[in-house]
1. Ranked on FRET efficiency 1/(1 + (r/R0)^6) of positions 48 and 160 (r between Cβ atoms, R0 = 30 Å, to 0.05), which label among I, II comes first with the largest value?
2. I have 0.94 for Rg/Rh (Cα atoms, Kirkwood Rh), calculated from one of the structures I, II. Which structure is it?
3. Identify the structure, out of I, II, from whose coordinates distance in nm of label points 7 Å out along Cα→Cβ at positions 32 and 120 was calculated to give 2.4.
4. Match the computed value 16.5 of mean count of other Cβ atoms within 10 Å over residues 64-71 to one of the structures I, II, and report its label.
5. Given a computed value of -27500 for helix-only ellipticity at 222 nm (-39500 (n - 2.57) for each DSSP H run of 4 or more, over all residues; to 500), which structure among I, II does it belong to?
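FYI, it's all coordinate maths here, none of it is from the lab. Everything numeric in this text was worked out from a predicted model, so none of it was measured. Cβ atoms are built from the backbone, for glycine too; each structure is taken alone.
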Structure I
Amino acid sequence: MCSVKGTIDRRGAILAAAGKVFHAHGYAATTMEAVAAEAGVAKGSLYNYFRNKQDLFTQLFAEITAGDEAETDQLVAEDILADEKLQKLIDNVFAQLERYTAIGGLVLEFWATAARQTSASSVEPQHQGELAEMFEQMFSRWRRQTGAIVTQGIESGLFRAEIDPEVAASLIVAVVDGIIVHSILDVGADFGPHSLAALKRGLLAALSAWADTKDQLDRGEL
């Protein structure tokens with residue numbers, strides 16, 4: 001009988017092997033045989049841990065993002081001011097850029113596969129893929145976490161009361177995702193310490209000036 005630790009170790013080894021194969025060949029071209037060969041196990045052994053290739057791919061994504069979600073949960077719960085939380089949130093993203101870049105092909109493959117599943121589900125909603133559903137849940141969670149920080153800032157008087165936390169959170173998440181994509185694609189953008197400082201200053205300034213922008217929009221001046 002296999003021990004629990006042995007099962008966890010074997011599953012982890014398979015996920016690590018799958019990450020290498022998916023990164024090198026992409027989702028469509030990857031086969032369970034190739035993953036088994038990389039992991040040094042029989043193909044049939046994979047099905048003791050994963051139902052199929054999609055399940056393997058989905059669980060790999062969950063494994064990669066679990067640590068990030070836990071860190072953000074901990075940050076949101078900290079007893080510090082909202083502006084400090086927002087800055088630490090951005091700091092965490094920049095600290096992870098090197099890791100995201102190293103597994104960039106895999107990250108983009110996750111997004112592309114989820115996008116294809118979302119597109120397919122628009123035709124047949126009952127057939128939404130697991131990865132697309134996981135992405136939707138992940139981004140909803142991230143927007144809620146960021147929105148909670150913005151709400152805290154509004155309630156404490158740090159941010160303007162006219163701010164819509166949901167809109168602000170969506171914009172912040174979109175900016176952060178854009179940075180991750182640009183870093184992965186290596187399009188020549190500078191994401192060093194100066195960029196980090198400028199981004200944090202810009203976000204805090206935007207949250208402070210939100211009401212002025214809203215007033216201008218209401219008056220048709222923007």
Structure II
Amino acid sequence: MTQPRTTLIFESCVETLEDALIAERQGANRIELCSALDQDGLTPSQELTRQGLKNLTIPIMAMVRPRGGNFVYSEDELVQMEREIAFFKQLGVAGVVFGLLTGQGVVDLENTRRLAELASPLEITFHKAIDYTGDVVESFQKLNQIAGITRVLTSGGMDTAWNGREILKTMNNLPDRRIKIIAAGKVLPENRLQVAEYTGVSELHGKRIVG
């Protein structure tokens with residue numbers, strides 16, 4: 001007897017209300033709302049977030065990233081991120097998305113816990129900062145121990161989700177896995193089922209995930 005296919009979740013990464021509305025019409029299940037996608041996504045404006053909540057019927061995950069470049073943040077930047085999380089929480093988004101590393105290129109566990117505690121009970125995605133660590137699987141296992149982290153967005157440390165499929169499969173099959181994996185990295189309508197079936201991951205993310 002064949003197993004029923006797991007329902008897949010398609011998360012569309014957008015930077016305008018128009019793109020968010022198009023993505024919803026084309027079948028996106030969730031929106032990651034950003035600004036500056038040319039810098040891989042920064043914190044969206046307050047007004048864009050308000051308009052998104054007013055006009056969309058699917059959940060919004062708001063990016064919390066104060067600048068482009070690396071993911072090693074100063075205390076001033078962390079305080080700014082705290083303010084942004086508090087605002088999004090008050091506004092009523094489904095969750096927030098952030099990622100923090102140390103200068104040694106590993107997950108900044110202390111400040112990730114700090115932001116996660118503030119964001120609770122919102123959903124929390126730790127984004128592709130994880131792909132810049134030396135060992136994605138080890139980093140994932142450490143994040144798995146932080147209360148409040150809901151998902152990790154990753155391409156398995158590779159340039160695309162398909163090229164990172166073995167790592168994604170390994171992560172998804174970890175026996176102690178608590179948090180969900182969102183496969184990202186050139187995931188498109190024409191390959192999203194292939195990525196999901198190979199890795200076992202049921203949530204997929206991309207700028208062109210639907211269409």
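1. Across I, II, FRET efficiency 1/(1 + (r/R0)^6) of positions 48 and 160 (r between Cβ atoms, R0 = 30 Å, to 0.05) peaks for II.
2. II
3. II
4. This value belongs to structure II.
5. So the calculation was done on I.
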